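S.K.: Pasting the structures in now, so scroll down.
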Structure I
Amino acid sequence: MITMTSKETVTDEEERLRKCVRALPNDQRFAFHQAAEKQLKDPDTYAALNYLFIAGLHHFYLGKWQRGLFNLCVFLGGLVLLFTPFSTLGICLIAVISIIELSALFKSQIIVQAHNNAIMKEIYRNITQHQPIR
């Protein structure tokens, strides 16, 4: 699970992971990079999905299906309510989701970097037969 931490902490963790990977034998390092290339996510894609589609598609991009579905349902529910006598509630739902997701937009670099660190840790553990990261 990814928790929100400071940019410095996430960057330090990434550097520590990269040092561990550089210390691997060539065959393991190659396997690590092949796996990482397929699984790592792009912060710009995450930010674009968040910016263009506040409905939660950026959560799907990182594999957070439950949060993505929740955001999408709340957003779509708000849209539907706009065309009913409860349009004020619809506006409120869309506004709340937009405000919450605006925060994720501004933190997209660190969110994706932390996500990628978690993926790199898992790949490292799998390649090194579950050795802890030094």
Structure II
Amino acid sequence: MTELKDLIQTATDMGSFSTLLKAAKLLGFTEKFRAGETYTIFAPLENVFDEIPDSVIDESFDDEEYLLDIINYHIVPGKYMVEELERIDSLKAFNGRVITITSDDGIHINNIKIVKPDIECSNGVIHAIDSILLP
């Protein structure tokens, strides 16, 4: 069995989350998510950002408080695999807001579909989603 890598290394190796990783680095999250506690990250795939004008993304990165709120809405303490998500209807994100979970026609987080579930890491799990969660 292959040894699992941490959340940051797994996301980096996948090559599908560069904007999310850029935000994590800017906010100083890269060390936090390398070890320690376990987390579930609902990670927007990189192609999601293709539809957003660069100027909007740049503005978001310039406003660290706003960016922090958005990134923290994609992170939940603890490790929740899809099998567990099917049995619950909500989770509380790092920013204190509730994320709604539905399991009809696949698992959806606030009506956003999980398109690549259960990317297991040594300190949690990544679920790739096809849009950005906005608080």
Structure III
Amino acid sequence: MSYEFDSHKPIYLQLVELFSQLIASGAWAAGMRVASVRDLAMTYGVNPNTLQRALSELEREGLMFTERTNGRFITEDQQLIDDVRQQLAQERVGQFIQQMSALGCSKDELIKLIDQKWGEENVTDRNQKS
């Protein structure tokens, strides 16, 4: 499985964003051992050096750490993970608001649309769990 990347942004930064989202969402759990650079590079269809650069950036940010002979792990600092989740959410909400403002939507219209869509999604989720 390869991942589709945007040609307007460096791939390693897109990987940092993707992996940050996986960590923030809990898909990559705190304390989890991360797959090898080679395996991740194959999974995402990128050069191992590019993937290594992304993982190094995540280490620099504190979201991952390396144990010398055991590999890389996701941080267990839940506050840091929560902060990253909040930051990602704020960025996406900001982008969404800009896009909706460009369409001419007001705040009240957006709130109504979000409430309506949220209700639809929750009904879909409940039906899928049944």
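S.K.: Thinking of I, II, III, which structure, once semi-axes √(5λ) of the Cα gyration tensor in Å is computed, gives back 38, 13, 11?
M.R.: Of the options listed, only I reproduces it.
S.K.: Given a value of -7500 for helix-only ellipticity at 222 nm (-39500 (n - 2.57) for each DSSP H run of 4 or more, over all residues; to 500), calculated from one of I, II, III, which structure does it belong to?
M.R.: Structure of origin is II.
S.K.: Check the numbers for distance in nm of label points 7 Å out along Cα→Cβ at positions 12 and 92 across I, II, III and tell me which is largest.
M.R.: With respect to distance in nm of label points 7 Å out along Cα→Cβ at positions 12 and 92, the highest-scoring structure among I, II, III is I.
S.K.: Comparing relative contact order in percent (Cα under 8 Å, 6 or more apart) across I, II, III, which structure shows the greatest value?
M.R.: I
S.K.: A value of 12.9 was computed for Kirkwood radius over Cα pairs in Å, for residues 20-83 alone; which of I, II, III is the source structure? It would help to have the intermediate numbers written out before the result.
M.R.: Numbers: I: 14.0; II: 12.9; III: 11.9.
Structure II accounts for this read-out.
None of the figures in this text is laboratory data; all of them are computed from the coordinates on show. Everything numeric here is computed off the predicted structure, so don't read it as measured data. Cβ atoms are built from the backbone, for glycine too; each structure is taken alone.
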